[in-house]
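Chemist: Next come the structures, one after another.
Please treat every number below as a calculation from the coordinates, not as lab data. Source: prediction; values computed, not measured. Cβ atoms are built from the backbone, for glycine too; each structure is taken alone.
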Structure P
Amino acid sequence: MSQTIAPDSAPSTTASADPKRDAYWMPFTANRQFKKSPRLLTSADGMYFTDDKGRQVLDGIAGLWCVNAGHNRPRIVEAIQKQAAELDFAPPFQMAHPKAFELAERLVELTPAGLNKAFFTNSGSESVETALKMALAYHRVRGEGSRTRLIGRERGYHGVNFGGISVGGMVANRKMFGTLLSGVDHLRHTHDPARNAYAMGQPLHGAELADDLERMVALHDASTIAAVIVEPIAGSTGVLIPPQGYLQRLREICDKHGILLIFDEVITGFGRTGQPFGAQTFGVTPDLMTVAKGLTNGAVPMGAVFAKQSIYDTFMQGPEHLIEFFHGYTYSAHPLACAAALGTLDTYAEEGLLTRAAEMQTYFAEALHSLKGAPHVIDIRNLGLVGGVELAPLPGEPAKRAFSIFLDCWEQGVLIRTTGDTIAFSPPLIIEKHHIDRLIDTVRGALQRAA
């Protein structure tokens, strides 16, 4: 009699140098390559990680766009430790704890005027899902339930939940997962190297790309469109800086047609662009704004959505004992996350970190653009303390060249990030000039060795 082997009893085919590492399926990682040559971090402090061999590794990406204040900051550590001993969990449905309200008040003091309601989540992906649901529900509550269409942008990244990858526009994140949400369309991306290569700060050309939204209104009718979601700076796709006037034009079109504008500030929030939020740097206020990452300095998972008062007020109707918005998470406003966030805000305030990128951006930009002319470099983009260096791909092997630079830099004790064939930089906001010099010189050497 034939016997079928169940999937969970099939032998492992993973080529791993250490079977103790075989059980962990790593996210957004080349698992087979990693497990043959692991890169393990064991501690961190300030601008540096320490690996399992005792080497110090300069952090050129703030962990993963999130450790904006640097690692192992005393106020954050102490806040988490104290909170864990005092209140480990409080149910967020029909209950709360004081730090949730304290944190919300502290945050809306930093947001653009009008974004004065905070809804807490546990990640950037959850923040995006929450904002999309808020937008859809808002229109329905106000009697425009036909507004169900969501507009994203090509090359956009909005997390990895179904709503986020539906409005997102990075093909590798979408292609495996079926038809995704229906009723979604996408604006063109703003990457235009033919006109904007090597721009310092906002490129001059491309504001007219926002008029794609008018084309979609003509195609679908404004009465069917709920919201447009964009990143002020498209980070994960390779650091695409918005052209001058682009975000302003999007705001104007949304206002004209009654469409909500959502900014995904998971990467640009909390000082990355030289102001607390990208919305302030670019002078455009959205209707909803998503954050995470720098909210807690990466110490405890947490996200949030900021909403305008008018959106909140729209939901506040009907009998007072009934739930107004059927959405939330078990760990919304988790006590440890709130404590970490409050410690993070204290650290930002005491050290002026939410505006420090504005002070460092000229030195950072000049260092970054000194890579122009280095082997394989075809474009450089920057704003605040975020930068991208785009490389010519190896023929028929996309992303391989940049990944080889990543590995080379790791061997030299510097951590960078690559997305496709772009090297992305987003160092902690505490970075000093000598750190910038080492970061760029290490990349330069890796590029020369790859020539």
Structure Q
Amino acid sequence: MAGKGQQMQLTFDTAETNCPQSKQIAPVMENSTLDAVAREEPNDPAVLSVSQLAERIRDAIDTPQLTNVCVQGEITGYRPHSSGHLYFSLSEHGDESATMPCVMWKYAAKTVSFPVKDGALVQATGYVDFYPPYGKMQFVIKKLEPAVSGKTGLYLLKEQWKKQLTEEGTIPRTETARRCPPLFPTTVGVVTSRTGAVLQDIRNVIGRRYPLNIILAHTAVQGEGAHQQIAAAIASLQGKADVIIVARGGGSFEDLFEFNHPDVVRAIAGSAVPVISAIGHETDTTLADFAADRRVPTPSAAAETVVPDRTVLLQQLEEMRRSIRDNLSGRFSDEKSSLAELRVRVDPIRLARKLDQMQQQTADFAERITAALSRKISAEREAYKIQKENIIRLTRTKIATARLELLAEKEVIYGRNPYKPLELGYALVWKEGKLIRTAANMNERDQLSLQLVDGIVTAVVEKISYDRDTTEPNL
């Protein structure tokens, strides 16, 4: 008997057997609670209530054989509840089918990391319980994982890896992150099996199109543990090849499954060398295709992708050679014509005649320049003479005009001289040093000084007469 808490692996047996217990989920041991209860019951059992019977059933199934067990089966009748609980059944189809109702409570359902749906092959870990309200047995699941056996289980595992690699940013490779293989590589690395036809196909294509060095990183391409060899092979080619081809021939989903492993995908995504994925056929898709720099449908197509076609290169080279030859031939012809024309132009007799003509033209130019200069000098001399006469005439006119203006100004100045009128018999009258202009400014007996043209006379006022009526003098 398994100890309390020990997990047991249970599967639905589909093989025919004569054992009457083959239809049971787990064999009932001789010292089980059911046997103990049976031995204790008398020949005439007591009458039990339904709840008492349900309690006995729950006590009977509370054994290590039905607690913390792992069951593998296919999901059927999947019914998710709005509360978050999951209801479905686990079944196994064969000659003898079996079905187990299951429930997964909300707290446990939150831990499921893959899509749960009908037909999915899973491994469920939990315990068997009896639900009295409905009077039925059910398997209470605490942990649900995709079963790795079978195509359905592999598909679920692939989807789980895809979700994990997408969340960490490993796939898909963005267009900006994709690298193009070099146009003219010197070494191509191939990750595949040395015994398969894939390697020979790649060698044949490269040998026909563009022979170069091929480095084989041998690895198993299917089977348990192949993903580790594939990842190691990719790492071994770093720094040794200009481009890497990861190739495998066609096969089933199971055969190609190792190329979905995260180790392989991360090795391709982390490669410093461009990686070409050529796994399976065109319709086959693995997670490695999402991490590669380029995905091609077949290994032969991968070989055609990484190397150019030398036949095409030779044709292009021949076309370029022909174009260069035609271009050079045309240029030689043009230069030949130019050279012939130049030869005619530099003929000695022709050149001497040309020099004589140039000398005659030079003499003519010198004579024409001399005559022109003479005419120019004569014209400038005559213009200078005329300009000189004009300047002299204008200067004399200017001087005469200035002399007249000076005389006029002199007359004006003389006319404004206060002593000029004294020559006509006028006199200036001064009183106590002040010039007297009117009789009103004088009084009788004032002593006056009379300024005459030739001297000063002192006089005394005896009488003052006014020319107009004035009551009193204007002092």
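Chemist: Of the structures labelled P, Q, one was used to calculate helix-only ellipticity at 222 nm (-39500 (n - 2.57) for each DSSP H run of 4 or more, over all residues; to 500), giving -10500. Name it.
Modeler: Computed on structure P.
Chemist: Identify the structure, out of P, Q, from whose coordinates distance in nm of label points 7 Å out along Cα→Cβ at positions 81 and 225 was calculated to give 4.6.
Modeler: Considering all the candidates, the number was obtained from Q.
Chemist: Suppose you compute relative contact order in percent (Cα under 8 Å, 6 or more apart) for every structure in P, Q: which one lands on 8?
Modeler: Computing relative contact order in percent (Cα under 8 Å, 6 or more apart) on every structure in P, Q gives 8 only for Q.
Chemist: Please state which of the structures P, Q yields 7.9 when distance in nm of label points 7 Å out along Cα→Cβ at positions 377 and 441 is computed from it.
Modeler: Q
Chemist: With P(r) over Cα pairs in 10 Å bins from 0, in percent, for residues 233-432 alone derived from the coordinates and found to be 8, 27, 31, 23, 8, 2, 0, which of P, Q does the value describe?
Modeler: It traces back to P.
Chemist: Okay, next question. Identify the structure, out of P, Q, from whose coordinates FRET efficiency 1/(1 + (r/R0)^6) of positions 49 and 185 (r between Cβ atoms, R0 = 41 Å, to 0.05) was calculated to give 0.00.
Modeler: Considering all the candidates, the number was obtained from Q.
Chemist: Of the structures labelled P, Q, which one yields 133, 61, 15 when semi-axes √(5λ) of the Cα gyration tensor in Å is computed from its coordinates?
Modeler: Going label by label, the one that fits is Q.
Chemist: With volume of the Cα convex hull per residue in Å³, for residues 121-296 alone coming out at 113, pick the structure among P, Q it was computed from.
Modeler: P
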